[in-house]
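Just so it is clear, none of the values below were taken in a lab; they were calculated from the coordinates. Remember, predicted model here, so these are calculated numbers, not experimental data. Cβ atoms are built from the backbone, for glycine too; each structure is taken alone.
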Structure I
Amino acid sequence: MNTEIEIPEELRELLHRKARNLGKTIPELILELVTDVTNSETRIRIYEKLHEKYMKEAEDFYKKGDLIQASEKYWGTVTTLLSIIGELEELPHYKHIHFNEIISHVTEKTGDRELPRLFASAERLHANYHHGFLKKIEFEVHREDVLKLVQKLKNYISKVRT
């Protein structure tokens, strides 16, 4: 079964611009657009699959030395986890500001004051995707923070689910 969808260039560009303005990937944007025809559990499963996909791609790009593409994939790994938290706790998760609010929410609930700093590293990688300014040593510092943040968010999701 072929799961690829052919999209006209003009529509792809429109989706790309809209997703970029919202700090999302195109699949995340499409999922947001179809929320009225999917239930929360379905959306969570899709976010989980996207998270796994982005993490694998991030690591692959990192190993190849493509820090620009790796930057955005690491951002995607974080935003998909934040979207899962948004779904589980009925919080909005459709704009960049919502991701900040979810980090604040989790920080307040857990008392983990490291979360905002780790999230700032994810935002730095997201900015690097758009502007390409990080040197490898700086990238690696932010990557380590993102990997730590990902683990903390996964732990939080596990606790919320039980």
Structure II
Amino acid sequence: MRGFYIGRFQPFHNGHRNMVEQIADDVDELVLGIGSADDSHSVRNPFTAGERIMMITKSLVDTDVVTYAVPIEDLERNSVWVSHVQSMSPDFDVAYSNNPLVVQLFREADFEVHQSPMFNREVLEGTEVRERMINDGDWESLVPEAVVEVVEEINGIERIQMVSGSDTNGD
């Protein structure tokens, strides 16, 4: 069975990894839809789709589930969003999401949808990770080591600080 889990993964953090590990108990293969794939270099979406694919692929190399990271561009028409996702993705049997709109759209398209408990959601969420990156806080403890390596390789901290207008290094 193949599942589908969509997120912006800005960046891929330990909450996402925990969700993938939980989903892996249910499916043989998992498609990770990279939402807002067409957006990057902003505070909300600092990383490109390719960079997020690197983060995910390197972070999940040791998991027991075959994963496919697929970029999904934004579509401002919710009524056709699921068919848009399907056109960009390998076929899947079940969708995983905690986003109420995503759950509703998949259910209306007759997909089985599973929701999962959030993992330490007050800390493990992208906004918190990005805020810590902007303010030189401890973001590294919230993401897999592979994500730290990718962010360093692409100078991601400098990027998010520049696009936020907050260069905390004083340069």
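Here distance in nm of label points 7 Å out along Cα→Cβ at positions 59 and 83 was calculated and came to 3.3; which of the structures I, II was it taken from? Answer for the origin of the read-out: II.
Taking relative contact order in percent (Cα under 8 Å, 6 or more apart) as the criterion, the largest value within structures I, II is that of II.
Taking helix-only ellipticity at 222 nm (-39500 (n - 2.57) for each DSSP H run of 4 or more, over all residues; to 500) from the coordinates of each of I, II, which one would give -11000? Of the options listed, only II reproduces it.
Out of I, II, choose the structure whose coordinates give distance in nm of label points 7 Å out along Cα→Cβ at positions 43 and 115 equal to 2.9 when calculated. Spell out each step's value before the answer.
Values: I: 1.9; II: 2.9.
The read-out was computed on structure II.
For which of the structures I, II does the calculation of distance in nm of label points 7 Å out along Cα→Cβ at positions 19 and 35 return 0.7? Comparing all candidates, it corresponds to II. Out of I, II, which one gives 0.60 for FRET efficiency 1/(1 + (r/R0)^6) of positions 91 and 147 (r between Cβ atoms, R0 = 25 Å, to 0.05) as computed from the coordinates? Only one of I, II returns 0.60 for FRET efficiency 1/(1 + (r/R0)^6) of positions 91 and 147 (r between Cβ atoms, R0 = 25 Å, to 0.05), namely I. A value of 0.95 was derived for FRET efficiency 1/(1 + (r/R0)^6) of positions 51 and 107 (r between Cβ atoms, R0 = 35 Å, to 0.05); which structure in I, II was it taken from? Label of the source structure: I. For the set I, II, ranking by FRET efficiency 1/(1 + (r/R0)^6) of positions 75 and 131 (r between Cβ atoms, R0 = 25 Å, to 0.05) places I highest.
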